[in-house]
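Before anything else, here is the set of structures, which you'll find just below.
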Structure P
């Protein structure tokens with residue numbers, strides 16, 4: 001009974017957050033989303049986007065109607081009420097400097113269970129809004145879960161709320177979603193830092209290509 005009640009509250013709170021953020025991005029920041037059909041409606045997938053603003057996780061999460069899971073800094077979840085709210089928003093607590101095995105295992109378990117997970121290959125927010133080099137984390141999770149990866153490029157989030165800024169600016173927001181990447185050949189190889197980094201680099205290259213496509217279309 002308790003677990004059923006929690007699931008109902010989870011659905012209600014998640015959808016409340018979803019529609020609230022979607023209204024903010026679509027109306028106040030005039031968001032345009034290209035390629036939303038590339039996000040699978042069901043089955044495991046990793047949504048890998050560039051990261052330049054605190055706004056990025058809900059930007060990706062509200063670009064599709066599908067329920068998604070996120071990593072959130074454990075420092076944001078220290079207060080009991082904040083901890084409950086973030087968990088109801090499907091957030092997985094993680095130490096940014098040293099991810100715990102438990103958090104990684106939970107993410108991989110969700111993917112193997114057919115869920116969608118949002119990740120940022122750069123690992124941390126960009127200070128200047130430019131794309132950074134990929135860390136091997138997304139490659140590690142992709143290899144362990146063998147999930148396809150959907151690359152995403154976000155344009156405008158850094159101009160709206162850059163790292164260190166307290167108040168947003170009303171700039172236009174664009175999201176370009178690419179076609180899914182399957183790394184079956186690499187998934188069949190034994191896991192290693194080299195393999196994980198190769199996957200991450202290819203994901204980041206796809207995000208760079210989306211950036212170029214979006215700039216050419218403007």
Structure Q
């Protein structure tokens with residue numbers, strides 16, 4: 001009985017690490033993606049910088065970025081903490097993806113959406129906040145949902161920099177005790193998180209369904 005309790009406790013400690021990385025990334029990366037997608041359309045020089053940024057971080061593996069921040073920064077004399085490395089790498093990487101997804105949503109909207117707001121005297125910030133962004137996010141919600149599901153699964157990559165997330169703890173228990181039950185626990189965790197993400201996304205889509213069905 002004590003073995004079972006210890007095993008569950010150990011797995012839960014790994015799950016808590018995975019969830020921390022997931023929520024911290026989402027809390028910082030999504031707003032950053034929103035901001036960069038707006039800046040992308042308002043300044044030519046910054047547009048080129050943002051395009052380079054998204055190209056680099058979407059075009060290279062997240063694992064490589066984790067290695068770079070973990071071992072490259074100390075080589076340049078910058079001390080790092082493993083969890084901070086995970087936060088930085090995940091936030092920068094996923095902000096690049098969110099930027100491109102939201103930018104595509106903005107560019108898919110008719111130009112008269114912005115022009116109508118401008119004619120009525122609304123500021124750029126008000127136009128983006130109340131007209132452009134709600135529609136862009138609604139149209140891109142399936143893509144954003146997929147990215148968020150990928151995020152919870154990608155948290156397993158932090159094992160490469162020796163962070164004790166759920167998958168690292170699972171591997172240790174399996175190697176030590178020659179049992180496959182931890183794999184089942186990890187699978188249930190990822191499936192439940194994916195299920196919750198999908199449910200929240202569907203609630204959001206239903207709430208803003210008036211965008212596709214104005215009659216509502």
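Taken together, the values in this text are just the output of simple stated rules run on the coordinates, not laboratory data. As the structure is a computational prediction, the values presented were derived from the model and not from experiment. Cβ atoms are built from the backbone, for glycine too; each structure is taken alone.
Tabulated results
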| item | result |
| --- | --- |
| If distance in nm of label points 7 Å out along Cα→Cβ at positions 130 and 154 is computed and equals 2.0, the structure in P, Q | P |
| Structure responsible for 1.00, with FRET efficiency 1/(1 + (r/R0)^6) of positions 34 and 178 (r between Cβ atoms, R0 = 30 Å, to 0.05) calculated and labels P, Q on offer | P |
| Origin of the value -24000, where helix-only ellipticity at 222 nm (-39500 (n - 2.57) for each DSSP H run of 4 or more, over all residues; to 500) was derived from one of P, Q | Q |
| For semi-axes √(5λ) of the Cα gyration tensor in Å computed as 24, 23, 17, the structure of P, Q it came from | P |
| Distance in nm of label points 7 Å out along Cα→Cβ at positions 82 and 106 - structure with the largest value, from P, Q | Q |
| Origin of the derived value 21.1 (mean count of other Cβ atoms within 10 Å over residues 42-49; candidates P, Q) | P |
